[in-house]
Structure 1
Amino acid sequence: MLAVRVFATLCALTAVAHAEPTTTPITDRDYRIDLYDGVPLGNSATIAMGGASEANAAGSSGTLVNASASAVRQTTDNDSWSWDYHLDYLNAGLSHDYTNSGLTTTTTGGYETFTLGGSVRVRDWAGAVTLSDQSAPLVGAMVTLPNGSTSDIDASTWRVKVAVAKWFARIDTAVGMDIQLAQLRISPDCSGPGCTELFGIQGAGLEAGATWIPSNQSFRLALSGSTPIEGGQVTASNCDPASCQGYILPDEVYVPWRVVAGGAYRFAGSAWNHQVKSTFRDERAVTVVADLVLTGDSPDSYGLEAFGLHELERSGRHLAWSPRAGAEYEWLPGRLRVRGGSYWEPARFDGVPGRVHGTFGIEVRVFEFHAWGLRRGRITLTGDLASGYDNLALSIGFWH
């Protein structure tokens, strides 16, 4: 962990030292909020391997990054139908600059991400539903309540995906599509009279993905893309959007389009892409993954952090490139896996350069039991570290 921390800090030190965010006061509603994800979302394995998971995505959690994932079988899945689910919680509460906006604080950011979902496969057809909820306080943002007291403001962004996918055996490829719904809500961090939502806004978009898994080979390739999401009319609660508890509300929110290309290779004593007649595939193996993420620009869009300070900070003026890579080593077959990786978080805000992240993870099998077949429990420690950013997670789940 110390080595990863030192690596991430040294790589990002120069960038942070020269960060010079540029902001201007908000004077009217002619602006958008840019809902851009510069850091990866997903399960513990995804985060630990530098956020690279496009070609290695499978099942419920894989649908977060690739719409075809629910139709990708685990190599130990030999039934005519199967189901999968995931539940992950990530806490970046130690971060001082979660979005790399350059608006650093002396207090921690309090960012939390919660994802859950389920998928079902029947022969070659599959479907999945996932929910991601990201919440955080807007640092420095305050509202005055009717009783004269003040309250911090929280921002919550949730996204729902409903996916359908199919496996095409003739071409060894899984193909999928999904519809994505996104909503941004800004509310006081309180309860009782006057603690009403400041505003909410939502929109929808489409995603498509494909994963090529050539039979009896040890590599996989994948490609996915999503359309932009343009939020509709802002709905304010009991206030004028042009003057809502001291805030001038945005006209809409914008989620930029994204294209991701990825590859994965597994080094082991047997070929990766073939079904095995066992519940678990216990063998020493190294899996290497790499992704290239291209995110579109966001016209007339600004960051959410500066909004909380009644300021505009230009976000998404240019395309953003993010290379990501990582590896997993099953050190003790069926008992211990270690992971590591890195990725480049590109510049999104004017005057603030990008930064390098170092990631790590360790997964330990802790028990074994029978419940609709043999199951294994595991505990996983995961970290994603950069200058101004700390994401640590401890999760409990099933060993796959």
Structure 2
Amino acid sequence: MRVFLGAVLLGLSASIAVAAPATLTVSAGDFDRRDTPVPVEFSGAAGTAPKQLTDDHGTRLSLQMTDPRRGWFILPALAAHRSATYRMNDGAPGVDEPAGVDVERDGGKVNVLIHRRPAFTYQGEKTPLPAGFEPQYQRGGYIYPVLTPSGANVSDDYPPNHKHHHGIWAPWTKTEFEGRHPDFWNMGEKTGTVEPVDFGGTFSGVVCGGLTARHRFVDLTAKPPRDALNETWNVLAFAPSASEKNPYHLFDLTITQTCATQSPLILEKYHYGGLGFRGAREWNGKDPRVFLTSEGKDRSNGNETRGRWCWIGGKVQGREAGIAILCSPDDFRFPQPMRLNPEQPFFCYAPEQLGEFRIEPGKRFVQRYRFAVMDGPADPAEINRIWNDYAHPPVVEIR
């Protein structure tokens, strides 16, 4: 799977040829489709103007061009092994087009709204420390809060029992760099940290919107401190149906890491480190139902197992809510091993559980995840549907 945001998008797309007038045929493949983000890749430049898709029944969809050769549309519904054909023309479908995704800069942070509802915020600068926290814990370059369509916050930031946890974040823990051993996760030890660097851009749209941000992994054991990794986050949020039936917020995070020097970063075998999520403070405790994995495991038996997805959820602000974190089949060591904390609402995808690996100079290390943020209890059938859309998107052909 490749990622394109602005000039780079995440998705699996068939290479297709452009003709005018054109028809676009989408095939569901082996899965029933509903509110499915569909990536489209053109073999030649097709422009950046929005395009209108119209079928024989008059149904109109928007194809949002995110660069001259690539775009996305939302497929409302299509049964498995069926196909649908649309005429494709330049121009937006009409004045009744839904709001889609709005991405708004607000100083050093970026707020993302889906159908005009706040969905999540990327913290692009170091955030204020809670009273009594030591200065080494101050952090930026993460996503918090993460909200359901009803506004329930399923995430936490600076929890007192783990001051270094932050919504959605992704540092490494047990490492070796030039003979030293910085820990970029446990910031209290003051051996490593991850610093936000800058924004690469934002965009909004009727189908999707997103942002690009850069971070650096700093080895504090070196004198003076030395950058070990450069990191880019590409965040892409989608606007599935605005219907009130089973609404959810959906977004992708692609993390690309490269060596900052000619020295590799060695990731030693360890039980956590990598893509992390800290859930709502109300979920502290030993309730096994806070976690559910794609293999049907919970907190009692799911730690250090592997899974295509994991649900973290429970009662928050008086109602059930949660988040499903989906692992891409293109990810290193898929399905990746997971950390399910026995007493805290903390989850991590940790490929280093399976043994040491290296991020080498001149090579990109890419990890890809999709997040579905929902009101209500865990719904395995719905999460499996969303994962199949992510892992096995519909095939598109243009003639």
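A short reminder: the numbers here are calculations on the coordinates, not readings from a lab. Keep in mind the model is a prediction, meaning the values are calculated, not measured. Cβ atoms are built from the backbone, for glycine too; each structure is taken alone.
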Structures 1, 2, by relative contact order in percent (Cα under 8 Å, 6 or more apart): label with the highest value
1
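To which of 1, 2 does the computed value 51, 35, 30 (Cα extents along the principal axes in Å, for residues 218-369 alone) belong?
Derived from 2, not from the others.
Taking FRET efficiency 1/(1 + (r/R0)^6) of positions 42 and 138 (r between Cβ atoms, R0 = 41 Å, to 0.05) for each of 1, 2, which is largest?
Working: 1: 0.95; 2: 0.40.
When FRET efficiency 1/(1 + (r/R0)^6) of positions 42 and 138 (r between Cβ atoms, R0 = 41 Å, to 0.05) is calculated for 1, 2, structure 1 comes out on top.
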If mean count of other Cβ atoms within 10 Å over residues 58-65 is calculated for 1, 2, the one returning 18.5 is structure 2
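If we compute distance in nm of label points 7 Å out along Cα→Cβ at positions 26 and 306 for structures 1, 2, which one ends up with the highest value? Numbers along the way, then the final one.
Details: 1: 1.2; 2: 3.2.
Of structures 1, 2, the maximum of distance in nm of label points 7 Å out along Cα→Cβ at positions 26 and 306 occurs in 2.
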